[in-house]
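So, here come the structures, one by one.
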Structure P
Amino acid sequence: MSIPPSVIEIRRLMGVARRELADAALEGLSPDGSFEHAYVAALTAATILIRAHGERIHGVEHHRLTFVRLGELVGGRWAKAAGYLQHCRVRRNTSMYDLAGSVSAAEAQDLRLQAEQLLTEVGNWLRSERPALVP
């Protein structure tokens with residue numbers, strides 16, 4: 001079942017992703033904290049693409065399924081990014097639930113850069129393919 005996206009929804013999600021990226025770059029934040037914010041930004045960017053296709057993912061394993069779907073959409077354009085984000089999902093779960101300090105500053109920075117790139121690419125795709133949804 002298709003659930004039509006709205007420009008208001010996309011605008012709000014873009015705002016969340018931008019906020020999370022800004023928070024990920026805050027000075028003095030732990031690598032775990034920075035990684036978590038960058039992860040949410042990437043998850044939100046993937047969600048924007050999924051919503052632009054009229055789909056919604058929720059429920060058990062929605063993070064994993066969101067990244068699976070990211071890798072499938074647009075002819076697999078973001079399959080490599082989706083694989084990387086699946087790895088980050090596992091790292092994030094370890095950091096959040098099992099072992100504080102398990103993420104390095106380099107890993108956090110890499111995820112932040114990847115999330116920024118994904119958000120930019122999704123924004124460009126929206127402008128090209130779904131201009132009516134561009135805030």
Structure Q
Amino acid sequence: MTERFVKHATFVVERTYAAAPAKVYQAWADPTAKARWFSKPDSFEFRVGGREYSRGGPPEGPVFTFDACYQEIVPEERIVYTYTLDSDTTRISVSTATVELIPVEGGTKLIFTEQGAFFDGHDTPEIREHGTNEMLDALSKIL
């Protein structure tokens with residue numbers, strides 16, 4: 001029998017970008033811009049109650065499925081979404097992510113907070129935080 005368990009965790013990643021909050025926000029809100037630093041979505045409805053969905057992964061597998069629902073959007077200030085992440089047919093986590101955009105001299109401070117439930121050791125908060133750091137580094141390159 002497979003051992004079942006849930007690891008709950010919260011992590012925060014901060015970045016300061018030399019771009020106005022409007023530009024950073026647009027990188028999240030526009031599907032073409034977002035595809036330059038995040039996975040290209042199969043569907044993208046950037047509105048409260050809207051869904052972002054993508055499937056993909058390396059050629060040798062596994063296939064990852066990202067299925068998000070936007071819970072709150074305050075243009076140029078805050079984005080909150082909930083999402084599930086699956087590896088092939090296995091649900092590996094459920095999370096709430098909050099993106100805060102704060103104007104600072106010379107740009108924008110982004111605060112990314114994720115609160116997650118990670119299932120059965122298929123994913124860990126440490127791996128997710130590492131991936132989030134890489135994602136936000138990729139965002140910096142397109143800004």
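Throughout, read-outs are computed from the coordinates displayed, never taken from laboratory work. As the structure is a prediction and not an experimental result, all values here were calculated from the model. Cβ atoms are built from the backbone, for glycine too; each structure is taken alone.
Worth pointing out:
- Read-out mean count of other Cβ atoms within 10 Å over residues 4-11, computed value 11.6, structure in P, Q: Q
- Structures P, Q were compared on relative contact order in percent (Cα under 8 Å, 6 or more apart), and the highest value belongs to P.
- Given 106 for volume of the Cα convex hull per residue in Å³, calculated: source structure among P, Q: Q
- Rg/Rh (Cα atoms, Kirkwood Rh), for residues 36-107 alone - structure with the largest value, from P, Q: Q
- Origin of the value 0.25, where FRET efficiency 1/(1 + (r/R0)^6) of positions 76 and 100 (r between Cβ atoms, R0 = 30 Å, to 0.05) was derived from one of P, Q: P
- helix-only ellipticity at 222 nm (-39500 (n - 2.57) for each DSSP H run of 4 or more, over all residues; to 500) derived as -25000 - corresponding label from P, Q: P
- If semi-axes √(5λ) of the Cα gyration tensor in Å, for residues 28-67 alone is computed and equals 24, 11, 5, the structure in P, Q: P
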